[in-house]
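Values quoted throughout were computed directly from the atomic coordinates according to the rules given, and no laboratory measurement underlies them. Small disclaimer: the values here were computed from a predicted structure and weren't measured. Cβ atoms are built from the backbone, for glycine too; each structure is taken alone.
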Structure I
Amino acid sequence: MQAMGAARGFRVAARRAATAVALVLAATLAAPAGTASATATGPYTVTPVAGDLTAYRISGVYVAGVSSGAYLAGQLQVAYSSRIKGTAVFGAGPYYCAENNAEQALYGCMQNTWPDHLPTLEGDAALWSSYGWVDPVSDLSGRPVWVYHGAQDTTIASSVSADGAAFWSHFGANVTSVTGAGAGHAWVTPYGTNACGTTGGTYLNNCGTDPEHDLLAKLLGSVNAADTGPLQGSLIRFDQDAYAVTGSAASLDMGAAGFAYVPSACAAGQGCRLLVALHGCSQGYDAVGTAFVDRANLDQYADTNNLIVLYPQATTSAANPYGCWDWWGYLGVTNYPIQGGAQIETVMNMVAALGGA
């Protein structure tokens, strides 16, 4: 992968100093982040138990994310389009939008002060596909992609979100774009702790809608009604070090613990699908406890749709003070958006451990 730094479309960041990273994150986190919290209480939660990831009968793998997690979801989809069958994102732009540059991330991929260079990004993906650095872009044709942008989201410009949808359409994906009336920059869920237009806190907003029904129907083709009673499955808390490509999750700005929700039907041997759910900045376990795991409204659908949900966890470091996923190159390597990227490969190790081919 060393040659990648010289390939067309890659440029080493002019500055990757902490001040530039902080500038990006300050815009991402326009409101103060919430403090760490214990597991929420209610019929939508289940107490996590320690365990290892074991293989189940997985028939398909999908990804979803919000903010930095949405950008990582896009990286996973492009890098492994032969294995990942669909993507859903809240509040993000096109693949490789930051071009390994913190200032581009801020001014071109969150704000639209600078262009996001969409044609170049499309060309990069096609070129890297020809090199074998990502799966064939032809695999993206027909893939279901669901793109959500909050009408009150001032963190990601609407034009950037629209270019995110256009990137997928360029490669023939089956794209649905949604504008969330009144929604801020957040994962929108019926169990959200914030008002609809909020940007901040847990980044879990209640807009009186159920986007999870729609995104899962898009990804899976159809969806059964959610379980609104006590959950019937198990929430596994596992050691992320066991799957980190370096042997240390902390070295990749990933937390010690990750989570996976396994419905009882999947544990009993029935065929199931797998959804990788990626939180945003200041939304991981070390920041807000299991709020995202509990309240994302995915486990409720998992119970009734034979769907395992994997929740990898990012954490903070000096270069990443808000616990974002690496979508602009903060780990200091240029291969972060392709096969071989450290966070991508670590998440795919978890997917493989769960039985995702």
Structure II
Amino acid sequence: MERENQFIGQSGAFLDAVERASRAAPMARPVLVIGERGTGKELIAERLHRLSDRWEEPLVVMNCAALPETLIEAELFGHEAGAFTGATRARAGRFEEADRGTLFLDELGTLSMGAQERLLRAVEYGEVTRIGASRPTRVDVRIVAATNEDLPKLAEEGRFRADLLDRLTFEVITLPPLRVREGDIPVLVDYFGRRMAAELGWEQWPGFAEHVAEAMENHPWPGNVRELRNVVERAVYRWDDWSQPIAHAVFDPFDSPWKPAASAVAANGGGQSSPASPAPAKAPASDFSHVDDLRAAVDAHEKAIVLQALGRHRWNQRQTAKALGLSYDQLRHCIKKHEINTDG
């Protein structure tokens, strides 16, 4: 994300969420952080810990989705030697490791019902029992949990314990997705771009060409800040002329004319794949109901295509013309028609 323990942004929705975390931090109560992937849930957990009186104690992080269900309880609560096959020695769980500190449970919604029941007891009574042990161990742990699931809905469907949800929601902090953080995209783009340029040893930060900056503003960012950071850093490191604005950014790193066709294996039942024939090109499904001036809309689309192609070919007009199937004179006509600044 933006950087360890650092928040970048100025939108009201974003600052409200950060302020709520700051106010909740001194309280030794559970907090649930909700947000899409890449919105900064772990950063909020770090803030809750660092601004609390537990800041000198451990902040233990556990991704509940990263372990198979059979190991989650042992990971959370620990085990004694011989408790199960492979348990050659006793081991403390995450709760004991986080004693007097904070335990951050990411992807909370993936916990099994059995693990939820034991987690409920740990939250309720402040004690955990290692697998294979006969006596519980007292722990003082502040729990911060995170999810991108609709936990109240899961509770209604019987897939998440409602009583556990009640005990984990002293405060609920919902992080806004990047697409609604008004004014934050240019700030983040500039921050990540400058940092990457410095890492590359560039003598100056050229910034992004206007059409690239506009494309970044209009992108929906399903991966939020994490996705934005990847796009910006990739664009900077692939650009080889720091004296010119960066004129091309790749939003989908998997986009390639040589991308393997997944359907080829599936069609053969997982056996040896046969060469896949290229699928016929299809026009993208779009909503044109907002178009009230066809000529202006076509011109805008043409200009965007030319700008992207110029950026992709480092403003080399002959290569751009060839890539677009135009003559050099035809491309020059487009550049003049749309008043494109070919200096980048």
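Work out the source of 18.3, 54 here, i.e. which of I, II gives that when Rg and Dmax of the Cα atoms in Å, for residues 203-322 alone is computed. Provide the component values of the computation, followed by the final result.
Working: I: 15.1, 44; II: 18.3, 54.
For Rg and Dmax of the Cα atoms in Å, for residues 203-322 alone, the value 18.3, 54 is produced by structure II.
When you work out distance in nm of label points 7 Å out along Cα→Cβ at positions 115 and 211 for each of the structures I, II, which one comes out largest?
Going through I, II one by one, distance in nm of label points 7 Å out along Cα→Cβ at positions 115 and 211 peaks for structure II.
Looking at mean count of other Cβ atoms within 10 Å over residues 139-146, point out which structure of I, II has the largest value. Write out the running numbers ahead of the final one.
On the way: I: 20.2; II: 23.1.
Greatest value across I, II: structure II.
Computing helix-only ellipticity at 222 nm (-39500 (n - 2.57) for each DSSP H run of 4 or more, over all residues; to 500) gives -8000 for which of I, II?
I
Comparing I, II, where is mean projected area of the Cα convex hull in nm² highest?
Top value of mean projected area of the Cα convex hull in nm², among I, II, belongs to structure II.
Comparing Kirkwood radius over Cα pairs in Å, for residues 171-218 alone across I, II, which is largest?
Largest one: structure II.
Quick check on the output: 25 is relative contact order in percent (Cα under 8 Å, 6 or more apart), derived from one of I, II. Which one produced it?
Label of the source structure: I.
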